[in-house]
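Below you'll find a set of structures to go through.
Just so it is clear, none of the values below were taken in a lab; they were calculated from the coordinates. Computed from a predicted model, the values in this text were never measured in an experiment. Cβ atoms are built from the backbone, for glycine too; each structure is taken alone.
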Structure 1
Amino acid sequence: MIWLALPALAATAYYLLALVAAARWKQPAPPRTSGGPPVSILKPLHGRDPRLWEALLSHARQDYPEFEILFGVTDPNDPALADVRRLRAEFPALHMEILVVSTDAPNAKAGVLAALARQARYPVLLVNDSDITVDPGYLEAVTAPLEEPRVGLVTCLYRAEADSPAARLEALGIATEFAPSVLVARLLGVAEFALGSTMAFRADLLRKIGGFEAIEDYIADDYQLGLRISRLGHRIRFAPVVVATDLGGGSWGEVWRHQLRWSRTIRVSRPGGYYGYVVTHATLWALVAFAAGQWWAGCLALAVRIAAGVAVGAGILGDRRAARSFWLIPFRDLFGFAVWLAGSFGNRVAWRDQTLNLRADGRIEP
């Protein structure tokens, strides 16, 4: 029954690649040849996340010569607007605008972004999720790589903050499973994707791909944006900074629905990569090896998997909880496998207060 050790060995090889990728990950900050270009930050909002004020404040406090922040909502009574108005009062010299957008786009976020992009005054656009918190040098770090003519988009790795046991387990998965998968993909040359945590790009490239209007039918607007810019012959770079996202205090049911949406979104966007991801479930294959009496293969897979998770989570993302909670990684892996299995079937996802049906090509059904 030694053949039952083979999946565990494949998972071991994958996480060895993650360790190699982590060792080679350092993203040097390119030197500036001139002052940074003016930037328009596009912020679609929907509801008030627990740390929304801290996230918005971190953007207003940027140590950067010239930028503006454009906020977009679909509901004029959106509770997030209270924080935006407070921000405008505290930073009167910073140009900020609020747009109430009426859109019938299947992806309402992309519809809001299309309206914000038309309103933007500056040649560089930056989009990130509403709950992203950044350091004061963030704008400098994410715009500097755009000085290279062949760099078309800059994105960022991220770590997660959480307030409940379920959300903390999700944050552990982001640090020790998702982030290593990003590093391995880049190491192997899969470089057409961007992360919603940060997307900085030139406005002229957005016009060349047809604007956000061209991707407003898709559930994964961030993936589609990166894919279309890369198809123009431009590279996607990661900035040498890590941002933070907020998962709040979600229940187990909420975390399951969030993870399932993410899983099905990846499946319809990159089906080959999604199904190939089965080899990465190291804890599952370690248990199979144990059941077959191949203890050496199971122990090896678990040891390398945990080492890679801690190296990336704590060493690169700066998520100290990844090191303290390393013993929970196998349990998070089994939860992640259940999500992956459920994500392999079905086409319905819950997104905020909506239920959406997805087509096989990643489009949202009307």
Structure 2
Amino acid sequence: MKLLAPFETSFGREDVRRVLIVEAIGDGISGFAECCALSGPFYNEETVGTCWHMLRDFLIPAVIGRPFEHPSEIDGWFHGIRRNHIARAALESAVWDLHAQAVQEPLFRVLGGSKTRIDVGVSVGIHPDLASLCRTVEGFVRSGYRKVKIKIKPGWDVEVIRELRRQFGDVPLMADANSAYRLQDADTLRRLDEFGLMMIEQPLSHDDIIDHAALQKQLKTPICLDESIHHAEDARRAIAIGACRVINIKIARVGGLLSAKAMHDVCLAAGVPVWCGGMLETGIGRAHNIAITTLPGFTLPGDTSASSRYWAEDIIDPPVTMEPDGTILVPQVAGRGYAVNRARLDQRTVRSEAVRV
């Protein structure tokens, strides 16, 4: 899937997404989910290739042919398989979709959600220059997005945010560092306090909460954790030591919908707001993000933007669209809510494998 425009973060640049789709079939019903690992081990240790291996050789053999009453059972079948959260999430999420269709309920309702529309934000990558960034942001602001997330890195931070504030006033802004800074960069990060950002996401190491706690004490701006938080216990510990005031919940990063819901529940009980992050998903992954965002603790706009943000042509029908007020209407049909366009999926498929009982 070729992106409409390159997407650059502090750890790399994506032009084309190699996407791994999982289809779970049972009783004549197909559940779909997306494995949104990157091509290289840059966001986390997983890649499209490692996920294929884990699914084929470990995860699918753990579930295929087994009856279940509810998809919450699936996570327990992976006991003993450590990490590999993105691969696990893809299979588990496909089974949730399968179950929702079997019981003729929308996926969001099976998860316990209730919202009929969700607030939408947009993520903006690092640009070649400030002028082009401002042009991009202007287009998204005019479109009505309720939050604009700006990727930052050392040397592309304070002056960038300053100019955006100058040009766009009080538009809701946040900065995402993707672990590009260290605690000794606290002075630079503290300079961002003057711009009234909603949050700074994952400024320090991808596996840290201790230094984030030290940094949060020095900042007025809330820290949001992403890469550091893999399950509900991570969230509980980070909140307990004051490492963050916001948490980004990505279904893929945390190992699936059950884990995402558990993390949401921990944060809701602690009064910590959450939002749903994105991984440059196609409409299949986007549909699952919409469903989880209907839970009550998701009070901040996520990264689940319209299909047209990334793709000239998505692989679902209809595409995900945003309303003029910056929201997405939650589909009320059984399952994920968006049909997979088999012709487009087949046209883009370069490799496939079926595993049968």
Response to the item:
The value -9500 for helix-only ellipticity at 222 nm (-39500 (n - 2.57) for each DSSP H run of 4 or more, over all residues; to 500), derived from one of 1, 2, belongs to structure 2
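When relative contact order in percent (Cα under 8 Å, 6 or more apart) is compared over structures 1, 2, which one is greatest? Could the numbers behind the result be given before it?
On the way: 1: 24; 2: 21.
Top value of relative contact order in percent (Cα under 8 Å, 6 or more apart), among 1, 2, belongs to structure 1.
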Fill in: For Cα extents along the principal axes in Å computed as 68, 46, 38, the structure of 1, 2 it came from
1
Worksheet item: When distance in nm of label points 7 Å out along Cα→Cβ at positions 245 and 349 is calculated for each of the structures 1, 2, which structure yields the highest value?
Response: 2
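On Kirkwood radius over Cα pairs in Å, for residues 101-140 alone, which of the structures labelled 1, 2 is highest?
Details: 1: 12.0; 2: 13.6.
Of structures 1, 2, the maximum of Kirkwood radius over Cα pairs in Å, for residues 101-140 alone occurs in 2.
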Worksheet item: Which structure, out of 1, 2, was FRET efficiency 1/(1 + (r/R0)^6) of positions 149 and 261 (r between Cβ atoms, R0 = 41 Å, to 0.05) derived from, given a value of 0.95?
Response: 2
Item to complete: Compare distance in nm of label points 7 Å out along Cα→Cβ at positions 85 and 333 across structures 1, 2 and report the one with the greatest value.
Response: 1
